[in-house]
Structure P
Amino acid sequence: MSKILLISCNLTEEPYPVYPLGMAMLADSMRKKGFQVIEWDFMVAENSVEKLQRVLNFHKPDIIGISIRNVDNINYGEQETYLHHYKEIIREIRRFSSVPVVIGGSAFSLFPVEMLNELEADYGIVGEGENVFPSLIESIKNGNPPPGKILYARDYPECDDFHSLTRNPVLADFYLNKGGMLNIQTKRGCPHRCAYCSYPLLEGRKYRFRPVNEVIEEIIELKEKYKADYIFMTDSVFNDVEGRYMLIIEEMLKRNISIPWMAFFRPGKFTDDEVKMLKASGLRAVEWGTDCSSDTTLKGMKKDFDWETVGAANNLFASHGIANSHFIIFGGPGEKRDSVMEGLENISKLEKAVVFASLGIRIFPGTHIHRKAIDEGFVTEDRSLLSPVFYFSPDITPEFMNDAILKSFDSRMDRVYPWEKKSMRIIKAFHDQGYRGPVWDFLLRNWENRK
């Protein structure tokens with residue numbers, strides 16, 4: 001039986017700490033195939049290479065898999081890349097172990113050739129690893145390793161292969177005590193075509209739904225076994241256009257399951273009864289996939305809804321006491337001075353909503369914004385994007401947007417810009433007091449009291 005050490009390298013806590021669910025699902029899938037799997041998390045280990053050394057010496061794994069979630073912090077104003085952190089991890093592994101190192105995860109899948117060369121791993125897996133990784137291990141074990149260093153997941157795993165009722169109890173306790181949440185993925189894939197987004201490249205353009213009963217059992221398991229008191233539905237978009245997400249809600253209500261939870265929602269048309277059901281199941285906060293603040297920029301970003309839809313959805317949820325949050329990117333395609341001012345005016349009318357603003361669109365390979373940047377001469381075809389490159393509309397300057405946002409958001413607790421350091425300071429303060437989840441609702445409550 002091969003012994004596998006899986007390592008989560010993520011150290012990012014913005015905007016809240018996230019349990020490494022991808023590693024958990026991969027570990028569960030591999031255990032079912034007969035592998036012995038150890039899960040190790042750098043965030044839990046306080047970024048300690050000494051602790052990594054002890055893990056390597058104690059477990060003596062046959063192969064090491066490294067999950068790389070983010071390449072940088074996608075923040076134009078405070079750019080930070082994580083490559084040096086990943087290089088240090090692999091360098092330390094090489095000091096104490098000679099076994100093959102395999103890297104994967106969403107960040108690697110976007111930059112496979114560059115990251116493999118930069119990090120000097122033995123192999124890399126592009127896409128979902130539930131099927132490819134076990135095959136790679138067996139081929140290495142049998143003395144017949146693949147000729148190429150980069151392996152591609154040509155087929156997407158069926159829903160039965162990307163779920164796990166099991167969480168590492170040490171990791172679960174850590175994330176809950178950090179004020180975070182335990183998370184669930186109810187489906188993979190995204191059919192939408194937002195200009196900047198890499199989700200369809202990573203998960204495919206069609207939804208793959210998990211069975212409703214399976215999702216419900218996982219919610220119960222997290223609540224009863226791991227004492228989760230807040231859950232994050234990690235789907236790229238929870239509310240699919242077919243409305244199948246409501247089957248989960250209906251089953252939760254049927255079985256009298258209510259637990260605080262949040263999710264990514266796409267602005268759309270909701271009925272009052274639907275929102276009542278969502279609230280009754282425990283929905284406490286929504287992170288809207290808005291990204292823009294005017295019809296002009298929504299169109300430029302390839303969004304298939306308008307600002308009227310955004311405002312109506314936000315205010316309907318707000319009327320039921322559900323906290324809203326929007327991350328707005330200024331400077332995208334079509335942005336001009338008048339759209340900036342219109343967008344800020346639109347934002348000011350959102351009820352019970354925290355708005356985080358940022359400048360510029362991080363360009364990822366293969367996205368629509370990448371092609372647009374090439375067509376406009378913003379970048380060349382062969383320009384590496386591994387180091388952050390941000391797209392800006394040629395009709396606007398970062399300086400104008402920065403000044404306009406600062407003036408509009410001045411003195412408002414529910415308007416956050418620049419969002420990273422300020423939001424982390426706010427969220428940490430609430431988590432230190434024992435609050436769970438994204439704390440949008442507590443932030444909004446404090447703002448209302450202050451007003």
Structure Q
Amino acid sequence: MADVLLIDDEKSVRSTLSVFLQKSGYKVDEAANGEDAAEKLKQTAYDLVITDLKMKPMGGLEVLQMVKKINPLTEVVVMTAYGTVESGVEAMKLGAYDYIQKPFDKDEFLIVVGKALERKELLVEVEQLQDELEEKYKFENIIGNSNEMRNVFSMVAKVAPTDSTILISGESGTGKELIAKAIHLHSRRKNRSFVTINCGALPENLQESELFGHVRGAFTGAIREKRGLFQEANGGTLFLDEIGETAPSTQVKLLRFLQDGEIRRVGENEPVYVDVRLLAATNQDLEKAIEEGTFREDLYYRLNVIPIHVPPLRNRRDDIPLLINHFLERYLTKSKKKIESVSMDAIKILTGYDWPGNVRELENVIERAVILTNRNVITRDDLPSYIHDTQKKTTIQEESIEETTLDKLEKHYILKTLEKYTWNQKKASEVLGISTTTLWRKLKAYGIEPKRKE
């Protein structure tokens with residue numbers, strides 16, 4: 001049963017709301033003013049404080065600040081019959097969960113109370129897990145000893161204490177979210193929310209509602225107000241994964257936030273100011289998306305204040321043996337199996353593979369090997385066949401290259417590039433680093449007949 005402190009200088013209002021909340025299953029204490037509330041707050045760690053805004057001699061905003069000073073985890077909902085939207089926003093900027101204007105619908109009131117207490121439970125869980133998380137996401141616990149990863153760690157250490165917007169780029173599976181969490185947990189916001197959303201998983205017509213919230217009646221099905229993720233992350237960090245998948249209308253609102261620190265809920269013209277650090281990630285070439293007209297150039301430059309690129313696994317092969325041991329230990333703990341090691345032959349194969357799925361793919365391969373092996377050592381026979389096939393193909397290609405001429409190598413590379421880009425000579429010439437005229441001459445010299453694009 002949640003403990004609620006109700007503060008209002010009107011006894012009739014206190015009594016009515018107190019009875020209503022008790023019938024709804026809450027334990028309620030009452031206070032007639034801020035001074036009375038201060039004494040009760042020193043004696044009881046309340047889950048939620050509901051306070052009137054207009055009181056004397058201590059007003060609701062002063063009560064809010066006092067509550068947060070005594071117990072930062074206590075949530076506060078502010079009631080007002082006198083204030084405007086601005087006063088409610090001011091309360092939220094000072095740390096209130098939400099505000100509600102009198103007279104209000106009792107069902108709506110209960111929804112706000114319930115959501116505030118849900119947030120309180122979440123904050124308690126975060127508090128309990130904080131030490132564990134900080135240990136897990138210490139730089140020294142993010143696996144990587146290569147020069148490439150050391151550069152990433154160095155950059156994270158520099159930018160984490162700031163409030164700068166960060167754009168994290170890298171292929172799928174490289175660990176972009178891991179880096180974002182490390183930034184948050186080494187920032188001044190580490191005790192506040194870290195909210196994450198995969199923009200690519202949201203239909204375009206729901207993106208604005210999820211991110212910015214909506215008012216009741218904003219669209220069909222909007223039967224009640226909804227707080228967006230920006231409001232949920234207020235005071236903390238919001239991580240937008242796959243930022244390149246956002247709709248044009250969403251991009252406009254993101255730009256407004258980055259420029260002015262304000263958001264607008266769907267169906268409402270009044271701005272809401274939030275204190276949120278924005279981290280974004282992408283596996284796309286956003287500059288190319290700008291050229292194609294699918295991503296705003298002004299938003300890109302606002303996001304790309306400090307870029308961090310997480311290298312693909314094939315570019316930091318020295319880290320692969322470290323990652324193998326890390327994932328082996330993880331899945332041995334889960335499976336309770338007794339496996340001593342991974343054979344040198346298997347490590348050689350794994351190190352030589354290009355890992356298009358990066359670290360996530362390597363983790364899946366190790367998990368599979370731990371589950372399927374019947375031996376106390378993981379060998380090459382425990383690895384997926386496609387990894388063997390890739391290595392065999394590479395070996396054959398390397399052996400054939402050893403005894404060939406530069407002309408043959410160039411011809412082979414040109415053909416492969418043209419095939420990759422469906423014989424688009426303009427694109428192929430850009431990749432090859434030559435002009436289309438030079439490419440045409442080489443095709444003629446090697447007797448290659450250009451094909452039409454399909």
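Only the coordinates and a few stated rules stand behind these numbers; no lab work does. A quick note: this is a predicted structure, and the numbers were derived from the prediction, not measured. Cβ atoms are built from the backbone, for glycine too; each structure is taken alone.
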- Candidates P, Q; distance in nm of label points 7 Å out along Cα→Cβ at positions 381 and 437 computed = 5.0; producing structure is P
- When you work out distance in nm of label points 7 Å out along Cα→Cβ at positions 13 and 413 for each of the structures P, Q, which one comes out largest? Q
- Note on the structure: Calculated from one of P, Q, helix-only ellipticity at 222 nm (-39500 (n - 2.57) for each DSSP H run of 4 or more, over all residues; to 500) reads -12000, and the structure in question is P
- Message: For distance in nm of label points 7 Å out along Cα→Cβ at positions 117 and 429, which structure out of P, Q has the highest calculated value?
- Response: Q
- Matching -0.31, -0.42, -1.19 (log10 I(q)/I(0) by the Debye sum over Cα atoms at q = 0.12, 0.14, 0.30 Å⁻¹, for residues 5-60 alone, computed) against labels P, Q points to structure P
- Query: Comparing Kirkwood radius over Cα pairs in Å across structures P, Q, which is largest?
  - Reply: Q
